[in-house]
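These are the structures in question, set out in turn.
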Structure I
Amino acid sequence: MNEKSYKFYMGIDISKKQLDVAINTNATVLLFTNDIAGFKKLMALLPDKDRSLIVMEASGGYEKEAAKWLKTQGCSVAIVNAKRVRDYAKAAGRLAKTDTIDAMMIMKYGQAFNPIPQALESQIEEHLGDCANRRAQVIQMLTMEKQHLETTSIKIKKHILKHIVVLEKELDLIEKDQKEIVNQDASLKEKVSRLDEIKGVGEITAINVITYLPELGKLTNKEVAAITGVAPFNRDSGTMRGKRTTWGGRSALRSALYMAILSARRCNPALKIFYDRLIAKGKAKKVAMVACMRKLIIIMNAMIRDGQPWRATSKSANLG
């Protein structure tokens, strides 16, 4: 939740061609086109941009241009998880779903939770984000094609194998682009180099962590674990004591950490000891993996924050 308070809250439901806009000073929802002309008209609607928070859902990329343009104009823009807004709407008893209702609920969600606005991405950060997202798409396609190999005929396997070769070449090119982009920025290069010191992480994982978590090094242990989605939450009520569970967070970041732990639990002595100790205590493998992910992202945060190498940071975090 944002510590800064605002007088005006605007909720925007975004589709490919249209913006449905609700503002707390107007009882009706207004419509604008999802283009520069529409953005300018929307901007004129704001009573005071310095005291206004614009809230929009992540809408499969349709929100990007509007958010970027508004940020360049000095507006505070918070892009929020659509599921959280929908859960808020259900809790408020608004079960119907239309663009008009959605815009109103996004605005009211902003008033209730005052989400933190995101900073305007630099061109390098934007390029890295595009590369990371495309890499995830290619990996998903590769995984599906490899699964298809197990259940199809020999003739079709030939076509699938050709497609796999194409996808693997594209993956190599994307990762090459990621490295070249990082090398253009001294600060990013230093951060990636520092995280790459951790055995089991690797350069691409380090790049993806920095990409999906640009706040790394500026967060507390609890904040970084919660944003990643590896912070355990209690499920207690009355005399009932439920299992602690993790949920929410940035799924792409969590996936990057999971792949790192798969490798690190074998080749990183400190993480291997930590993982083995949890298993020896009777913890399920999944629980141990999540605990290792939480430990790893906390250590990464400390390494970037304090400018410390892996060995010194791992000792200070009492890893293993």
Structure II
Amino acid sequence: MVTAMMTPALDLTAPAELAPRDIGTSADYDTVRSALEFIYANWRDQPALDRVAEHVGLSPFHLQRVFTRWAGLSPKTFLQAITLDHARAMLRASASVLDTAYETGLSGPGRLHDLFVTYDAMSPGIYKARGEGLQIRYGLHACPFGIAVVMITAEGLAGLAFADQGGETASLADMMGRWPKAEYVHDQKATAPYAARIFDTRRWSQKEPLRVVFIGTDFEIRVWETLLHIPLGAASTYSDIAAHIDKPSAARAVGTAVGKNPISFVVPCHRVLGKSGDLCGYHWGLTRKRAILGWEAGLASAA
């Protein structure tokens, strides 16, 4: 197994699981706007809640309640989102982990590490690596769910994405963006046997499993390995997976890791549903997710 960078997909400004909110009065808006401006202007100082509250003239408790009701996240989480965005930019620009930690106002690399692990399920060092030293061969092949973008290393299957006709370039760019420092080689001949085997159910065999190579963090790999154990025709939830890997409070980080699964279909992230049984999102489109689940349901019923 190879450990390398995976592109984060954090959107703290639009939490997916929040219920509709009462956003309150125009006075509340003025308060939140003032708090946002203060945090933006002083984020490098990492202002505590009581300092922000003093600026807007409210108690910390009152500000926390108003801000969370209006924005859908706490002032602290908003500050962390800003800090993380700047840290990512610095690491992409080749800054060291130490310099990034101090430049973003954190007390040291340990705080930066905790921030990345909490929201991106990876360390800042791994984020900085971004696939450097890897050679990845890729090809595009017809499959039952459109066009498959197949990526392999010398050790086995490293990536599987989907595209519709005309969307091949975008899907390929999406996958390459996960490991931007890797070397990419177009090699249809090398990837064709993988594409043929993946979608031919007659060649599915536990005695001769398809060799896969997980390129990700330790946490992500644990999540992806757990996905492999969800049976055909069955489903799981983010919280179930978090409990399985002994991280019951990490359902959000599990969701991030599931969303970044680089080996679609083979590593069945499409079998992960919401608590209420809803399909939730799917990186390659909900229509495709429904098609895959329907196709698998037919296989399971015929077994």
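Out of I, II, choose the structure whose coordinates give distance in nm of label points 7 Å out along Cα→Cβ at positions 110 and 262 equal to 4.0 when calculated.
Numbers: I: 4.0; II: 3.1.
Checking each candidate, the match is I.
When mean count of other Cβ atoms within 10 Å over residues 86-93 is calculated for each of the structures I, II, which structure yields the highest value?
Details: I: 12.9; II: 16.5.
Structure II comes out on top.
Out of I, II, which one gives -19000 for helix-only ellipticity at 222 nm (-39500 (n - 2.57) for each DSSP H run of 4 or more, over all residues; to 500) as computed from the coordinates?
Numbers: I: -19000; II: -14500.
The value was obtained from structure I.
The value 2.3 for distance in nm of label points 7 Å out along Cα→Cβ at positions 94 and 182 was derived from one model only; which of I, II is it?
Values: I: 4.2; II: 2.3.
So the calculation was done on II.
Of the structures labelled I, II, one was used to calculate relative contact order in percent (Cα under 8 Å, 6 or more apart), giving 13. Name it.
Details: I: 13; II: 19.
Of the options listed, only I reproduces it.
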I have -0.85, -1.10 for log10 I(q)/I(0) by the Debye sum over Cα atoms at q = 0.18, 0.23 Å⁻¹, for residues 206-277 alone, calculated from one of the structures I, II. Which structure is it?
I
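Consider the structures I, II: one of them gives 196 for volume of the Cα convex hull per residue in Å³ as calculated from the coordinates. Say which.
Details: I: 196; II: 152.
Going through each structure in turn, the value belongs to I.
All of the numbers you see were taken from the coordinates with simple rules; none came from a lab. Computed from a predicted structure; not experimentally measured. Cβ atoms are built from the backbone, for glycine too; each structure is taken alone.
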